[in-house]
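Below: a set of structures, written as structure tokens.
Coordinate-derived values only; no laboratory data. A quick note: this is a predicted structure, and the numbers were derived from the prediction, not measured. Cβ atoms are built from the backbone, for glycine too; each structure is taken alone.
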Structure P
Amino acid sequence: MDLFEYQGKQFFARYDIPVSPGDVATTVDEAVAVAEAIADYPVVVKAQVQVGGRGKAGGIKLADTVEEVRIHAEAILGMDIKGHTVERVWIEKASDIAEEYYASFTLDRSAKTHLGMLSAEGGVEIEAVAETNPDAIAKTWIDPVDGLTEEAAREWVAAAKLNPQATEGAVDILRKLYTAYTEGDADLAEINPLILTPEGQVHALDAKVTLDANAAFRHDLSEYEATQERDPREQAAHERGLQYVGLDGNVGVIANGAGLAMSTVDIINQVGGQPANFLDIGGGANADVMAGALEVITGDENVRAIFINIFGGITKGDEVANGIVQALQRVDIDLPMVIRLDGTNAAEGRKILAASAEKVISKPTMVEAAQAAVELAGS
């Protein structure tokens with residue numbers, strides 16, 4: 001669940017991470033009211049979109065007067081930035097910047113621990129820094145049991161070669177950022193730039209936060225849910241409770257389990273095809289779930305064939321087959337469908353499909369099923 005900058009800053013503020021004073025506005029009049037409430041010019045008018053490059057696109061403007069706030073808000077609201085329409089602007093007190101840093105926490109899945117990254121080269125894409133000057137990024141791996149101690153944070157700041165003036169502020173913010181990342185159940189908590197002011201203060205000038213939607217039972221995420229940006233396919237899947245990511249290919253994918261869905265996407269690529277999506281129906285594959293998945297897949301006009309990849313564990317193959325048969329009675333589908341059904345009661349499931357689902361082509365292995373689906377899609 002990706003947050004807008006203003007939501008990320010509000011999220012940080014709950015953990016006492018210093019951010020520039022400001023507020024969000026959805027209209028020009030609201031933007032003016034926020035600026036007048038700040039009452040300390042200059043202020044910055046910032047487009048709220050979940051895509052980079054907004055500054056170059058004209059989505060970030062400095063305003064020295066209320067009249068300039070109005071002019072900039074009128075120009076930015078409704079602006080298209082890389083296919084994203086600006087519906088909100090964030091107005092904040094402009095900051096004097098002496099230096100810019102980068103700081104973030106995320107999960108290092110290969111190491112099975114938390115990864116912190118810190119660099120004295122902030123304000124640019126960290127990927128560019130990693131490519132041109134990887135030594136400029138100081139990394140630390142944090143045991144969740146121990147957390148980020150003050151001693152470890154100081155060593156980390158020293159390794160990143162931050163200005164000594166920034167040490168105390170950076171250590172304080174990094175420890176708070178780690179708390180926000182862990183207690184807030186974030187997949188990513190990033191500050192870029194983390195700035196040092198001429199007066200020696202350190203605070204977050206930007207915020208990029210991705211929350212783990214699977215932890216929603218521990219948090220009230222309704223305010224973030226209401227502003228999530230999804231394309232029509234993703235919205236249709238979300239309404240049906242399906243895990244879906246839209247891609248650009250023509251082979252629709254339905255699988256049970258995130259790992260199997262990712263493997264299915266990979267195998268389609270390996271045999272020369274292009275997956276149209278990642279769709280995980282989870283542990284259940286009853287008629288309602290399967291019908292919903294098929295509706296989402298067929299709603300994508302680029303899909304030319306469907307690959308259903310099911311491994312029966314707790315979910316038995318005959319139950320999956322019955323779910324598919326019933327779903328096909330509800331959803332009118334003209335697209336060719338290929339299924340690979342394996343695992344518990346797979347043989348029984350294949351018999352059910354052979355007898356009652358003439359539209360479905362059954363293949364014994366993932367590779368064969370992927371090849372058949374790709375061929376049918378005309379990839």
Structure Q
Amino acid sequence: MAHDYFTQRGGAERVAILLAQIHGEGSVTTSAAIPENTFPEVRKLHVRELLRWLPRALARRRGTLAPFAGLAFLAHRVDDGVVVCSTSGWAHWLRGRAPRVVYCHTPARWLYEPADYFKGLPPLWHTVLGVVMAPLRALDRQRTRSAAVVLANGPVTADRIRRVYGLKAPIVIPPPGIDEEGPQEPVPGVHEDFCLTVSRPRSYKNLDLVTSVFSARRQEQLVVVGGTVQPSVEDSVLHVGRVSDAQLRWLYQHARAVICVAREDLGLVPIEAFQFGTPAVALRAGGYLATCTPGRNAVFVESEDADALDRALDQLRDQPLERSSVRASAEEFSVQHFREVISGLVTRLGAGLEHTTEEDLVDG
């Protein structure tokens with residue numbers, strides 16, 4: 001089992017932990033791991049860190065980590081068994097005779113969408129990046145196409161895999177990364193009526209749009225999980241930074257809705273919230289089209305602008321969704337189904353059987 005890095009908290013890290021438990025017998029190979037920066041479950045895994053010698057200050061920055069990580073995986077060989085690679089970066093670059101299952105969270109944004117990923121850089125830098133990344137894209141395509149099978153985490157990722165790699169990838173939507181039956185802990189400063197957004201501080205996450213709308217509305221409070229704790233300039237927006245799983249469960253349980261207006265290839269936040277009966281206010285685009293159903297578990301935001309988000313929030317307030325219906329929709333994304341699909345695929349490959357179709361996955 002291999003994963004790009006454990007230096008942050010995100011949906012890919014949640015899935016990687018589960019894959020390590022399913023396939024890796026609790027072991028995982030990664031480029032860098034910073035336990036205090038990622039989920040506590042990583043401490044329970046046996047982590048083989050390829051870049052243990054790299055200073056932590058460099059490992060924390062993906063821009064400086066990237067060249068070292070890519071080379072580290074290229075130099076790493078696995079010749080026995082079956083390798084499952086959880087990746088949106090470099091984990092699938094490793095070599096060896098062992099067949100590789102590539103579970104793709106998305107083709108690397110920094111390689112194939114640099115203008116979007118590196119927003120704010122001067123135009124000259126984008127030109128330089130285009131030249132520098134051309135050979136890396138060629139290498140990435142070669143390593144991906146040499147895999148035994150490439151899986152997509154959702155239809156948007158499957159479409160991007162087709163466009164970038166020319167491959168048809170079976171879709172295996174991951175389960176929620178957090179168990180709703182665990183302990184809960186209240187978060188100080190949260191109002192009775194609040195909405196929740198869970199997001200790392202990335203430009204494509206549209207966090208500025210969300211905070212500006214709630215600042216102007218002054219109705220529901222917005223609680224922002226992710227990034228760093230920030231002092232509250234106004235009462236309507238509360239930045240709580242990182243929270244424990246117990247606190248996140250409490251927030252999911254008590255929120256009016258989760259706000260999801262990023263351009264996500266999948267986005268685990270809605271299906272995590274659905275377990276608790278909490279609906280999503282989600283952008284009608286990207287991965288949310290595969291997990292959100294208007295009138296059942298979500299209200300769609302029609303475009304990335306303040307008026308559209310404001311209208312969607314008003315709609316949910318005027319026409320609230322039944323929490324029992326929302327909770328029932330979460331059953332479509334179970335850990336058991338995910339476990340059976342991955343284990344069945346690994347067994348087939350380990351026995352020397354080819355696997356390339358979605359029908360094989362469905363048939364187990």
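Worth a mention:
- Among P, Q, which structure scores highest (criterion: distance in nm of label points 7 Å out along Cα→Cβ at positions 110 and 150): P
- Cα extents along the principal axes in Å, for residues 174-261 alone derived as 35, 28, 21 - corresponding label from P, Q: Q
- Structure (P, Q) behind the derived value 13.0 of mean count of other Cβ atoms within 10 Å over residues 78-85: P
- Read-out Rg and Dmax of the Cα atoms in Å, computed value 24.9, 77, structure in P, Q: P
- With mean count of other Cβ atoms within 10 Å over residues 254-261 derived as 20.2, matching label from P, Q: P
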